[in-house]
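Where a number appears in this text, it was derived from the coordinates with a stated rule and is not lab data. Quick caveat: nothing in here was measured; it's all calculated off a predicted structure. Cβ atoms are built from the backbone, for glycine too; each structure is taken alone.
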Structure I
Amino acid sequence: MAGVQFSFVDFSSLIQLSMGIADRLDENRIESFSIMYCDFSKIGSDTIKSSLKQVLRNSDAIVHYDHHYFFVLPYTDSYGALTVKKMFEDFFDAKVKASVIAYPKHGDSPSELLGALQIKADNENGDKLDFLDKHS
């Protein structure tokens, strides 16, 4: 298994596409897909690459900006996303700072979702994701 990587500059468009697919296929789901942010700053790049191949599904999307990794996890609620976080922690044998938001629970547009993720990452981990403002 392995996720599909997208360019960071296309992150907002990827979220919009995921919203469109969810709206077309879902039937009143509270959490159609999750977006999980992970700080992999203490993990080596080869280890990260290996983990992406082992932990993620082929339907999962990956976007990263330096050591900041974002995962769009279709048909995965917040609980499921935290299970993915645990899988990364088990793979790395280390704690991972992470935050999760879900569509439509946390917003109805890419900018609302990215804004909610920024607030959650700051509140939970002290992570400043201000660079997301450029792409929301």
Structure II
Amino acid sequence: MEIQNSKFKKVSYSYKDGLNFFMGDESIHLHVQISSLTNERTFYFNEKIIAKEGSLKSLKRKSTLAFSECGINYEVELFTESFLSGRIRCTLIRDGIHFSTAYFNARTWESSQKSPSTMVKESILGCLLGGVIGYFITTSFIL
């Protein structure tokens, strides 16, 4: 199987903008956006919306979109590798040849975006808050 590589790949995630896959080269710009609230998937090709999938259809483990642009056949595949870990794979196929694949892993994404000091502060705050809530819950049932 012949493999072509895209010049750029980028994955971004935020609660507001959702999950975004960007890939392509000088002539191809693919952007797949997955809403974090509704799970709606929007596919952009060269900055034009080419398809939207509603939330019911996008609950499947594998989602495939095939389209043609300027006589070239493209296929975009979104595959949820694991619901527990949140690993999602986005693959672009151009004329039957693998072009690019980008991955998103929810478990490692947030920790790789934060500094170690921020993670330590959040852990200490979480432990303290959990202890205070646990103390008040247990004392309210005892008295």
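With respect to distance in nm of label points 7 Å out along Cα→Cβ at positions 20 and 68, the largest value across structures I, II is given by II. Assuming 40, 17, 13 is semi-axes √(5λ) of the Cα gyration tensor in Å as calculated from a single structure, say which of I, II it is. The read-out comes from structure II.
For relative contact order in percent (Cα under 8 Å, 6 or more apart), the highest value in the series I, II is held by structure I. For the read-out helix-only ellipticity at 222 nm (-39500 (n - 2.57) for each DSSP H run of 4 or more, over all residues; to 500), a value of -13500 was computed from one structure; give its label from I, II. This value belongs to structure I. Each of I, II could give distance in nm of label points 7 Å out along Cα→Cβ at positions 100 and 124, but the derived value 0.8 comes from I.
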